[in-house]
Structure I
Amino acid sequence: MATETEIGQLNGIDLEMETIEDTFERALARYEYPYVDGDDLEDMGQKAHVIRIRCYFYDGDGGDNYEAHKILINNLAQSSDLDELVHPKYGTMQGKVESITVRADDRIRCAEIDLSFVEQRRQTLDLVAPEDVAQSAETSFLTSQNQQAAELTEEIVTVLGWNPPLPADIPSPSLLAQVNAQTGAMRQFVRDIQDQLEAFDALANEVTQPVNSLVATINYSADLPGRILGTITRAVERVANLYTSLRQFPARLTSSLSGAILSLQAQFERFAPTSAGALCLMHLRIAGAQRLALEAAYSYGDDQNRRLSLTAQPPAFDAMGRYTAPAEVTPVANAQELESSLSDVRGMIAAVVSDFRTMQALKDMARQLLEHVYTDKLTSERIITIQVDTPMPLHIVCLRYGLSYTEAQRIIDINRIPWPSAVKGGVKIYV
């Protein structure tokens, strides 16, 4: 799996970097004695915290900082004071760069620098509360829309071969009526775009979009790029709303929605031979990846809330001895479902990013979903397999291992139990 690059700083110089190695080592004194097995250990404290990072400097493909690697090398060679590293996870750190390894090629204007940074003293790492995955994905979605609008404007100019004045105010539904004074090439291009947008408007037009949806809050511009982007995004949202009932099943949601998006792309490939059709198809792919990631984030957020409700079950009887009915048991996603849904989303995003390197917000959405799934797996309950020799009801198994009877349905979900009243053999349970 490719490592995602992050943004940091070293002595005020911006770095596009990835952490290769992060070493925490203790100094142990070992005392050996003749005819005695093993060593006596004395803890002498923690050794220096060493971080190895790899920095990338290049021109083109969204970057223009190749010469900055020479500035960085000169800065480290001339400075005798402590270096200041702003790490994307640890924040600001004081220390010294112990070694530098440079691999540069002036012909392709690309350089890689490996740095070994030794921290001054040892600081306690701050515990940061995990971000709300749905809120983070919504922010990245809005940023991605802005990046897509800029990309779309550049592509329209590229398709036409020059930079004509694009319609800035389109009050009527007809795009062609707004470009009568333009060139013949542009009129043909806009005519094809009009056909595309009418086809998008016809998609799932019976679906009512909620007024409080994220897309409803976006104010698309009235110019040509705004009309194209707004129509495509709303069409994809209507298709996604057909699958909102599957949000409590992340794997089924992403599998069904990704299949619908790919089918939608195949449906519009018939327009691809025209320049307008190819343009709309490309941005349909971007809109599909954006929406799939956003729906996955909503599903993960709902699943996280269900997990919290399971751990906050009230006691069966209150202080007055009255029975308290438990809340309805809702299913939560297991690790296999989360990994399957994550694979669907990141696969579609990777296919889009390979053609649109400037869509950094899409990469951010993929990283946010990945971090959420990994954190969820680390903090979720551990699963062990027990052996039940004598057939017994599943609720008795829960009682024997200190589990609430409400856990029975969750245990059934991760096992193939044909008859819960007579459980026998290997059974997976949560601990």
Structure II
Amino acid sequence: MKVVHLSSSDLSGGASIACKRISDALVINGVDSNLLVQEKNSADLRVKSTTKNLLSKLHYYSRFVSDEGYIRLFTNQKRGRFSNPYIGLDISNESLLRSSDIVNLHWINGGYLSLSSLKKLKQINKPIVWTLHDMWAFTGGCHYSLECRKFEKECNYCPSLIYKGKNDTSNRIFHGKSFFEELNLTFVTCSNWLKLEAEKSQLLRGKRVINIPNTLNTNLYKPLDEKAARNKLGLKKDKIYILFGAMNIVDERKGFKHLLGSLTKLASELDNKKDEIEIIIFGKANEKLLDSIPFKRNYFGNFKNEEDIIYCYNAADIFIAPSLQDNLPNTVLESLSCGTPVVAYNIGGLPDMIDHLNNGYLAEANSVEDLTNGLKWYLKNKSNVESLSLNARNKVIKNFSQKIVAGKYEELYRSLI
């Protein structure tokens, strides 16, 4: 069985990383699995790029710049990404697609595939699986709808657009996706929450939607000696470290204000013990905004390799994920796999990974007070850290390991063939 995964990139962004991990897991299971991307970052020979020469590179950059320009000029970036599906590449004649038994779509925005590109995939006459890493496939363009429920009937007057109306861009995109009926499509969601949202949507109503989670290499993301990890990163051995992956702070969905509110509240209640806690931050961040965090912070920026990221998870006592709406964040899965408990809101796909008071804390949605309670819960139960760590690790091994997830995909593929 030969499978080709279509993704904008192989390593740039959470959805791309999740896609490659799924493909890698399938290869381990004996499936001939390859990626076709427009931006290749890895040296993996199973990843092929549509950007093959100078002309195709110029074409790619023009598509990417056009897509980013639209986002900056016409969308409310505080509500997160809004992708315009009219800029893309025709890949229907790619030999990798023609020779495959199954085509698996993932995150195809950023100038990779347009609605026209998707429609042309009908020509290859293959079963198509679309793994949804967010809500874009069934909305008028937003990747997360937040409080908006218009995707259940018809998108218009879109809150993510600067210029909104009855027949705005979201409405045109929404109706432009009606051709999904013509494709041999099966949808996969990475969380139970996204499955329910997809089934409520007008565009996917009545379609086959199944839930298969993301995966990761548990032999790579695993518990290490805490002291050694802290020494590697130049951290102190006697501090309590709260970790979070730096986020797009402009995007309100990522919950930075809630994170800051929770840490501020915690600091005010600790009095003289405040100095016992420090914050670890990795990823892209606005350092000026990070200065408002009321604890000493250790900012590492973007790590250049996975080894350092894994050290970071192992150096931390607890990971905090304050997102207001999310699917199945890689960071949470990685943290748990390293044996580090997680505090997060009880939203989206977080309950699929976090068992309340067992391997982490699920706070009441949008409640800064309860998010703070989660951090205090861990501080009170720090003596039970070995049990929490073991529970975190076992959750991943039993539900998200490569063999389990690849097996579910392989079963789906064979049913479609």
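Given that distance in nm of label points 7 Å out along Cα→Cβ at positions 47 and 255, derived from a single structure, equals 4.7, which label among I, II identifies that structure? Clearly, the read-out refers to I. Given a value of 3.3 for distance in nm of label points 7 Å out along Cα→Cβ at positions 55 and 135, point me to the structure among I, II it was derived from. Comparing all candidates, it corresponds to I. For which of I, II does Cα Rg over 2.2 N^0.38 Å, for residues 239-294 alone, calculated from the coordinates, equal 1.23? Structure I accounts for this read-out. The maximum of volume of the Cα convex hull per residue in Å³, for residues 367-406 alone over structures I, II, that is, the highest value, falls on I.
Can you tell which of I, II yields 19, 39, 32, 8, 1 when P(r) over Cα pairs in 20 Å bins from 0, in percent is derived from it? Checking each candidate, the match is I. Here mean count of other Cβ atoms within 10 Å over residues 23-30 has been calculated and equals 18.6, so which of I, II was it run on? Clearly, the read-out refers to II.
Upon calculation of helix-only ellipticity at 222 nm (-39500 (n - 2.57) for each DSSP H run of 4 or more, over all residues; to 500) from the atomic coordinates, which of the structures I, II produces -11000?
Checking each candidate, the match is II.
Bear in mind these aren't lab numbers, they're just calculated from the coordinates by the rules spelled out. Note that the structure is a prediction, hence the values are computed from the model and not measured. Cβ atoms are built from the backbone, for glycine too; each structure is taken alone.
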